[in-house]
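Engineer: Each structure below appears as structure tokens.
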Structure I
Amino acid sequence: MVAAIVNPAAGRGKARRRLDEIQSCFASHGISRIELTTKSGDEERLARQLIDDGASTIVAVGGDGTCGRIANAIVRAASNCALAVVPAGTGNDFAKTLGVAKPGVAETIALAATGPPIRIDVGRADGRCFVNSCGFGFDASVLEATTQIHWLRGNAVYIYSALRMLFGYRGLQVTGVPPSSGGATRHLLMLTVSNGRFLGGAFMIAPRANVGDGLLDVCYVNDMSVRRRLQLFARAMRGTHSELAGVSLTQESSLTLRFDSPPLLEVDGELRRAGSSEVTIECVPRALSVVAAPGAIAV
């Protein structure tokens, strides 16, 4: 059974505005089990129910947060149920990884209904799985700032918020970076841990990331002047930011970070407060089945 979970609020109402088209396309492929979320967190409850009812594929209609919450339910159930995506969020970073960010709704639903599943890695941060990324510092602050922007849509929300925060964010102290440092403390602008290559819709924060290599791509950025932050901003859109002094990219299977207090972190485009001042992040190899466009994922 192929079923769908639709988050009507995704993309600032994008999914709600296209709901009739989405339901019509699902019906044309014989997919009649469509569940709509009504509040944050519904995705996991609905996904667990669909898994119990025998779903072989769950199609997430929403953004990265919707994908991450459904993935959490699948991984925690140790299920072979596959995750497919019809992008309807703001950044749609995970959809880019699956190669389904550009096709139309009808083409994406057709792939979701018939495409063969592929096993990929997921990350786990503070006990919660993520399919795309988690981040601390500037990344989390930008996400927090997007909640105050109501007149923009799509990638423009993140770009505008990031430009605003470039001038005011003060950085954070992190101990344990990189893991080989023996527990050194650094003052960072940001730290991102990525399973996929993209972040915030417009930024290629982890250009070498591969969701099937058993590793997470970690980007450490030292705090820097506003002028150099602007350079970082421009370079990150092209994936060439690692060429700048103070930026380093490493690949890790796991790492433990320590902060002065429980930090805010971005997890698949959602803002969370960590449970303690020490946060462990690890890669869980081949933990999730997904439906991807042909050739999108090299595993």
Structure II
Amino acid sequence: MAERPPLLSIRNLKVSFDTPQGVIEAVRGVNFDVGQERLGIVGESGSGKSQTGRAILDLTGHRSRVTADKMEFDGIDLRNASRRTMRAIRGDRISMIMQDPRYSLNPVMTVGQQIAEAYLVHTSASRSEARERTLEMLYRVRIREPEKVYRLYPHEVSGGMGQRIMIAMMLIPDPDLIIADEPTSALDVTIQLQVLAILDDMVRERGMGLIFISHDLSLVASFCDRVVVMYGGQIMETLDADKLAEAEHPYTQALMSCLPKLDGGEEDLAVMKRDPAWMDIKAQMI
């Protein structure tokens, strides 16, 4: 059987911003492919993870400059796509889950109205059909009493429920690719596991691709299929998630050594020693 082509191919992606202090290079020549899999992107804050995800959907802002030798989604050249084409792709075929629902949900619309709107924008469904589909999605993301939650406003739900509502909103158009930007960072461990289980079920059942952006190496190692490690806007290393403990690049090794261990005793955590040469490494091809 012939191997399926990737859903998304990125080559030499660069993102920069004009600031009063000069040009800031946030992403510096990133290359990767995503298929029907769970791809993790990890690194410290400021490593370029989120800007990489936002660049795919043209959400980096008007002060940014985004260039790439190739940025192709399912045969569509995203570099030269019209605004109309990007609007059709954004939210419908590629969805992005933000990390904090408090800032992503509209405070003056009920939860149900917002999820239904995401469905109505991308389909020709009636409002009654959108309502039924919304209730179904609330149930799918393991929310009890979906009829009650449908009528609630964002400030009336917990952080964990808010994140599940965001997932329902992003999944209701049935996208081909999900970009999840730190979707569990503000949640406790129990709710984290619930959110990950929901995403895992959706990826497996629907055959979607998932880009999972996180700074939690242990979480990514247990959840993803492959991992991209970023530093200073570049890719340092790419490897299978279950081989993360066997990483060869010194930056990845340093990140792993900084993780606390349950049996670590009273020893101080390691402090990372950065090598200036890492910033000059040519971005690697996955």
Structure III
Amino acid sequence: MRDCTRRQFLQTSLAGAGLLATAPGILRGAQVTATASFKGTDIVSLGKTGIRVSRLAQGTGFNGYNHTSEHTRQGKEKFDRLLHHSLDQGIRFIDMADLYGSHPFVKDIIKGLPRDQFALLTKLWPRKEQWVTPSGGAREELDRFRQELGVEQIDVCLIHCMQNDKWPTEYARVRDELSELKDKKVVRAVGVSCHDLGALKVASEHPWVDVIFARINHIGGDEYSCDAPADEVAAVLKTARQHGKAVVGMKIFGAGKLVKSEEKEASLKYVFTNELVDAITVGMLKPEEVDDTLQHMGQIQV
């Protein structure tokens, strides 16, 4: 795909995903015929943001820490093969974070591709760690992120890993600078990723939030990397969507604990048929895992 021209990319990748007839700009507000499908390559809206993405995002942060992840630790060759495969299959949503160190890896893959045919989501880590000293805001970070990715605009930027209900005050400067960058169209939508039920409840109604990353699967609870039992999280996510927030589900497969086919099917059916999410992200590490996830999503029935 690295050598594809715009025309070649549209005629091969988009045709393969069944999207060619919708014309360029598919992720920038083009209308797509609504169906009852829950395929991973379906193009859907992220809440009220105007951003359109594939229903499945390619995650890049499985076991992410210290500016690395299982994706980046496997090396560039395997990372390239994985992301090329995901794009070739019709996935148009790439989930990254500064924590994962995945920006430079993604940069080489998207270079030369039509910018309006994929959506980039990343996350800003706001706390000082061994691997990062935050500016306290967002301008400096977003400038660096864009340079690392080789793009002028990032579709979604989230404040990463909110762990209590005080985050709007605690990270007020980050929010304010993200809002400024949104006004300048450096970023199109803002929000938070949540690792706490209180943080999620606040995000579900907070007027600043456009997009929420939320941990959800059909079992729930700490053992399966959720912030509460499934029904409690589900109630909050329904509130969020009622308030027009875009919800992207994560830990759908319990951070690698729900691996049986029937478990994956149950979790996917739970989150989609209960209308808890707009899209999901899965940290698929191999092309075979991409194919498996797409297959399971294609089998969801209402």
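Just so it is clear, none of the values below were taken in a lab; they were calculated from the coordinates. Computed from a prediction, not measured in an experiment: that's the story for all the values here. Cβ atoms are built from the backbone, for glycine too; each structure is taken alone.
Engineer: Of structures I, II, III, which gives 2.2 when distance in nm of label points 7 Å out along Cα→Cβ at positions 42 and 58 is computed from the coordinates? Can you show the working numbers first?
Structural biologist: On the way: I: 1.4; II: 3.4; III: 2.2.
The read-out comes from structure III.
Engineer: On Cα Rg over 2.2 N^0.38 Å, which of the structures labelled I, II, III is highest?
Structural biologist: Top value of Cα Rg over 2.2 N^0.38 Å goes to structure II.
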